[in-house]
Structure I
Amino acid sequence: MRIKGREYIEESLGAGMVRVRLITKPDGYHVDVNRARLRAWVNGTGYIQDMLPELNADQREFLMSGADPEEFERLFGKEDQ
């Protein structure tokens, strides 16, 4: 599966759910998500936060940029509280 220029592995979990991880890091960070709503977002149906409301900010960022939480922190530092 290709999302915003990055290749992801999509592993079926049953009941319409899939586990998504970067193809370059098959044992790394992953997100479990509803396949139909993921496909709808990828196809431009709506904003990620509306299409996949069950995902937290880290999970959404991973799907949009490929950066897992550790990478994001390394690139941009910790979020101010």
Structure II
Amino acid sequence: MGVGYQPARLARTLREAVRIRRQLAAQRPDAFLPDLARSLDAKGSVLRENGNAAGAAATLREGVECLKPLLGVSAIDEESG
């Protein structure tokens, strides 16, 4: 990363962004689930870059799950695809 890259600070910022967006998405999923998914994607990318593949995979999977209701995808759809 660039000059001044501070992984610990970035991780804290992303955790806070995910926390806030979870609260917003709980109140208005249609409006805030995409933002939550984007925050989870960013957090997952940072986890992967810092060597936490398992944490990254779980976080990215959660981001995908956030989008499924908006796309009309269900577990049944996935199994048949």
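With relative contact order in percent (Cα under 8 Å, 6 or more apart) computed per structure, which member of I, II shows the largest figure?
For this comparison of relative contact order in percent (Cα under 8 Å, 6 or more apart), the top structure is II.
I have -27500 for helix-only ellipticity at 222 nm (-39500 (n - 2.57) for each DSSP H run of 4 or more, over all residues; to 500), calculated from one of the structures I, II. Which structure is it?
This value belongs to structure II.
Each value in this text was obtained by applying a stated rule to the coordinates, not by laboratory testing. Quantities reported herein were computed from a predicted structural model and do not represent experimental measurements.
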